[in-house]
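Coordinate-derived values only; no laboratory data. Remember, predicted model here, so these are calculated numbers, not experimental data. Cβ atoms are built from the backbone, for glycine too; each structure is taken alone.
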Structure I
């Protein structure tokens, strides 16, 4: 079985983002393989843990992937401040005699956005509406490369490393079976400090908010890397609860200062994206049509509304609303094939994470000292059949079936983009529907 087939069989997907199937991404040819090890969002620590503790597997996965795509260069883009991680990577590279470069990034947000990473490493701007492959690059991340290494050994994706941070008694990195409940993850970190809390699923800039009411239904997927517990009345929680009507009404307070555009990372690498113009569309009730197609270029990093906007309103959400309306009309962004040149002043406008953390009122949880790592066993898992971009996986088990860890329980629909799903614990299937499969160790 070749590497692409092994990766597909193992169910490896992009572990730090939307879950793009890795067997598709690596079925290409490129000049560069770039590993995003920036841990882009504030507070997160999972990738740092993996680089320090699984560097050999990481470099092994990189070498396999580099060979697969025929890349001349393999580069790990990591923030220069992660000294211990970098030392571990250098040691692994030396031990394996690997031709892998370490590129030390400045500490800025969003350093880990794949288009920012490509620009930093190569000086090339991905075309608006394009992908890194358009400029000869394939970008992956730390956990995904470790997944590739495991796949080559016949080991499927059945567990996740997750940072449990914020208002918990014992912040730490844990390893849990895919499908573990959020409640059990919090328990593994000693429980929450307060009974009135919410959870950021992922990073504070781009992650979603999970309320206590949602908690019983939430389970770890292949793309989860962090759960950050914050007070239920935190600014980020309140902001997440704005309705579309409220967001559009607030847009009318825009003063057209242009700060959102001047700080926009995609604008700064040369893209024709102007968030303040999209605010103007809403403020003055202009038609949402092809003239607004630049909204489709927004990466939703949040710099415009969480850092740049002096009015505290919502350029990112407005861009998302406009982009969704454009997609519903079948409108796509059309690049004119002109050269993309980064704008002057980009270096001076990089967002300082420390200032960002302060503005987000997250300083009390910055650089939390972690308790010891914990591998967590659970008795029940609920595995989503939609853990990736593309079509949902098709169940291959029925209620009452006994399964062992690693057994295929969901497959990719014929001719579709998707991912294989595996049992993450041994037990009996207790529920199956179009969205998920539940397995319990102790079922009769």
Structure II
């Protein structure tokens, strides 16, 4: 992003550098022919090209490095993807979850949580969705999931509510939305906060609304394998001003001031306040009202994001098309596999294509994964499976509501494979053919 302060000589040099970058990218990212059994069929990968590299190099040439004009531009355009008016950008989806859950305890929101309060969350998920619950002194209440949707039902959420329950933190698993309308209504009726983990679900919709717009806060990941990428990156989406200020403060050391980087005295009261037991008129930029973090990003990351936002709608379309194509090839295996299902009103931008061995045979699931690996096809387990069985959580305090039979079956028998925009039809055909070959010989 050329600046008016550059001399003519520097502008010429910048243009030459960007021309060379584009030429390199055009040569570097030429699609390669797919060779079954030799070319890797990945579960997820970044899809980038000349625009991303040009932006990143331009950000380096700006020599600002930390958050600057690229970050402002990325933040300004991010609502087009999240449909949230305020988006605090951070270094990862894990950081986003940590900020959003930490904000549950902020004095800036209504009805902040206290240590010992309960938070309902699915038993099947990823550690960084639940770790902040423990880290904030809160108590997870684990609930089961349906094996075909990989999400809890509304009834499972409602049955878990107890006298100390104050919030729900739940992911739209692998991009498949839970019933956001019903959960939003349940939370309003029972006075609960709702945080949607959309790290695997950017672009998914339910009842015509983008996931992430049903709760007080939503979280996103921009890791390379996700729906769009900034290399490492993430965001917290909010609407309520109190939530927005709480998340922003926690992101920047817990600072009470809300001036953006490089700006002083945005509120006009920098030196005329009194805070805690600090001296009167103490510089507001150095007043801290939260136990916060430093989760800012670089302008190079944001520059990648600006280019990716121009392409993300196409990525969503490709994910939906690839999922539907693979699903059509897999439906004749329903006698041995539980195949994915979306609930009425859901329109996922799928993160991957999941399936579960009906017999829950973990040994056979491992054999399948090894068989696919021999054919250069990547697969993954369903995240951390039933997290109550993971070693990190066994000694920690939590509550379980109902049976976790579905979560156990997912732990033992579930696998997911890719449906991302980088896959060709030939790759998907080879993937489906290989799965069929395994079960034909099993």
When Rg/Rh (Cα atoms, Kirkwood Rh) is computed for each of I, II, the largest belongs to: II
Structure with the greatest value (metric distance in nm of label points 7 Å out along Cα→Cβ at positions 71 and 311, set I, II): I
Highest-scoring label, criterion being relative contact order in percent (Cα under 8 Å, 6 or more apart), among I, II: II
Structure with the greatest value (metric mean projected area of the Cα convex hull in nm², for residues 255-422 alone, set I, II): II
Structure (I, II) behind the derived value -8000 of helix-only ellipticity at 222 nm (-39500 (n - 2.57) for each DSSP H run of 4 or more, over all residues; to 500): I
Read-out distance in nm of label points 7 Å out along Cα→Cβ at positions 351 and 375, computed value 3.8, structure in I, II: I
Computed 38 for percent of Cα pairs over 27 Å apart, for residues 47-238 alone - originating structure among I, II: I
